[in-house]
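So, here come the structures, one by one.
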Structure I
Amino acid sequence: MTEHPSAILKFSGYRAVIEPDRWVPGSFTLIVDGTPQSHVNLEDPSQLFFEYIQRIGHVIDQLGMPGEPLTALHLGAGAFTLPRYIEATRPGSRQQVVEIETDLVDLVRAHLPLPRNASIRVRHGDAREVLGKLPSGLRGEVDLLVVDVFSGARTPAHVTSLEFYREAVSLLKPDGVVVANVADGPGLAFARGQAATMLAATGHVAALAETQILKGRRFGNVVMVGSRAPLPMDWMPRLLASGPHPSKVVEGAELRNWIAGASIVTDDTAVQSPPPAKNIFQVGNRD
């Protein structure tokens with residue numbers, strides 16, 4: 001049995017493991033508490049593996065001019081998949097990553113090194129607490145803010161509320177976007193609540209996912225995109241065409257119908273995201 005690089009994370013107590021992808025040379029999967037959290041292709045960081053990450057990558061591709069450097073803030077590090085993608089496709093971007101699990105960052109940096117000369121700064125701490133402590137010069141200067149915070153397979157409640165999103169949105173440029181990875185199951189009560197909450201914080205929201213997920217028929221990831229500026233309409237067919245397929249983008253009146261009266265989440269009512277069934281994402285130890 002091959003011993004893969006691993007660490008017990010001090011904050012959560014979960015075990016993090018880096019396993020090579022046996023099918024894609026030069027690629028690795030980060031697994032935390034049995035749940036695959038990140039996939040990285042070190043030989044070509046512009047190649048994204050997980051479907052929801054591909055969708056976020058397509059949103060990033062629509063920002064500004066192709067190849068133009070961005071100012072990006074990532075809440076949740078994982079294996080730094082998206083910071084690597086941005087550096088590969090938009091060299092010279094300024095990026096900051098917030099992660100509470102220092103042992104996770106150390107594990108990833110030791111075994112999946114970040115690109116040399118990339119401007120990627122890591123800030124350690126709770127995502128919401130760090131938001132309030134960021135330099136004042138960053139406020140109003142962020143092109144992209146990614147919310148991908150998980151403890152094991154669930155998103156903590158305190159990064160799902162209106163108060164949280166308002167603090168996050170205050171960092172954006174007038175046309176900047178916040179992108180959130182929302183995991184939910186049949187009925188989509190949690191995801192629809194997140195859409196209502198982000199809409200209240202930004203004014204403009206689109207939801208992207210595989211068709212059956214958006215219909216609430218199975219567990220999966222919904223990518224929420226919010227901005228204080230109207231989301232360009234030409235984004236929508238491009239995001240659909242980019243895949244993975246089958247896919248759907250919900251926005252405008254259709255989004256409001258999809259929300260269907262879901263309540264806006266506040267600090268007083270926030271709950272963590274629902275757990276997936278163990279056979280959906282979790283994996284056992286592999287050779």
Structure II
Amino acid sequence: MADDITHAKRDDRPEDSRRVRLSQTFDEDAELYDRARPGYPSELYNDLAEFAGVRPGSRVLEVGCGTGQATVPLAERGCRITAVEAGPSMAAVARRNLTGIAAAAQVVTSDFETWPLPEEPFDAVVSASAFHWIDPAVRMAKAADALLPGGALCVVRTQHVRGGTEDFFIEVQRCYERFDPTTPPGLRPPAAADVEGLDHVEEVGRSRRFGPTVLRRYGQDLAYNTSEYLDLLRTFSGHRALPEVARDGLLGCIASLIDGRYEGRVTRRSLIELGISHRL
């Protein structure tokens with residue numbers, strides 16, 4: 001059973017208010033997030049073992065564990081995990097998902113920025129689809145401080161890319177342009193080959209705390225029925241941040257499109273990127 005440890009949340013920089021506000025939307029419905037958000041391909045965990053040395057017995061600090069999409073597979077592979085999650089509801093679901101898997105797993109309810117690092121450093125710091133939510137003024141230095149010399153910072157990013165039910169993702173932009181005025185006209189998912197790479201790589205270099213970043217990429221096609229796809233969208237911060245009337249209109253428009261033209265089923269392609277940087 002994962003341990004229940006709680007620390008206070010703090011936000012005292014006005015310029016960070018939007019980032020913090022959006023990051024907090026995930027905790028509003030942790031059960032939905034747990035049900036709708038997919039995990040990561042097995043190849044990613046194989047590469048964590050090969051390139052980052054994340055193997056049975058490794059001490060792993062996970063930053064922003066959500067409800068355990070990466071935590072559970074790491075625990076099943078025998079890692080000793082301390083997972084830090086700012087959302088109390090998300091952390092509670094993560095603890096439940098870890099029950100009976102790994103007695104060594106510990107979920108801490110805290111923002112990473114103010115959480116006091118333990119004296120014993122970690123073999124790896126892993127952040128799956130969460131590192132961009134951490135304060136840029138803190139995340140790189142604190143991740144380095146958390147690691148043993150030679151330990152690995154492992155950052156995962158997921159991005160929707162061209163593929164799957166391509167015509168749907170062209171047509172659905174009409175719904176977004178109608179109900180979300182911030183949507184750029186004619187927006188399309190990029191081709192995977194056109195995605196330039198993880199945003200934090202330059203930040204890693206500027207920190208002078210890490211060596212070169214090893215990059216790995218994985219494609220993931222997932223099929224959804226109408227209800228499942230709407231649930232997925234309800235977990236995205238941009239959708240959750242819309243006014244209720246606009247959000248309901250958008251989701252209704254999308255549901256009508258899937259049911260009316262795509263027989264109630266669409267496939268979404270994602271590009272999953274893993275960056276591994278070893279502490280100097």
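Remarks
- Read-out mean count of other Cβ atoms within 10 Å over residues 33-40, computed value 17.5, structure in I, II: II
- Entry that produces 17.8, 54 once Rg and Dmax of the Cα atoms in Å is calculated, selected from I, II: I
- Source structure of the calculated read-out (helix-only ellipticity at 222 nm (-39500 (n - 2.57) for each DSSP H run of 4 or more, over all residues; to 500), -7500) within I, II: I.
- When distance in nm of label points 7 Å out along Cα→Cβ at positions 153 and 177 is calculated for each of I, II, the greatest value falls to II.
- Set I, II, criterion FRET efficiency 1/(1 + (r/R0)^6) of positions 193 and 249 (r between Cβ atoms, R0 = 35 Å, to 0.05): the highest-scoring structure is I.
- When distance in nm of label points 7 Å out along Cα→Cβ at positions 41 and 73 is calculated for each of the structures I, II, the largest result comes from I.
- Once relative contact order in percent (Cα under 8 Å, 6 or more apart) is evaluated on every structure in I, II, the highest one turns out to be II.
Taken together, the values in this text are just the output of simple stated rules run on the coordinates, not laboratory data. Because the structure is a prediction, the values reported are computed rather than measured. Cβ atoms are built from the backbone, for glycine too; each structure is taken alone.
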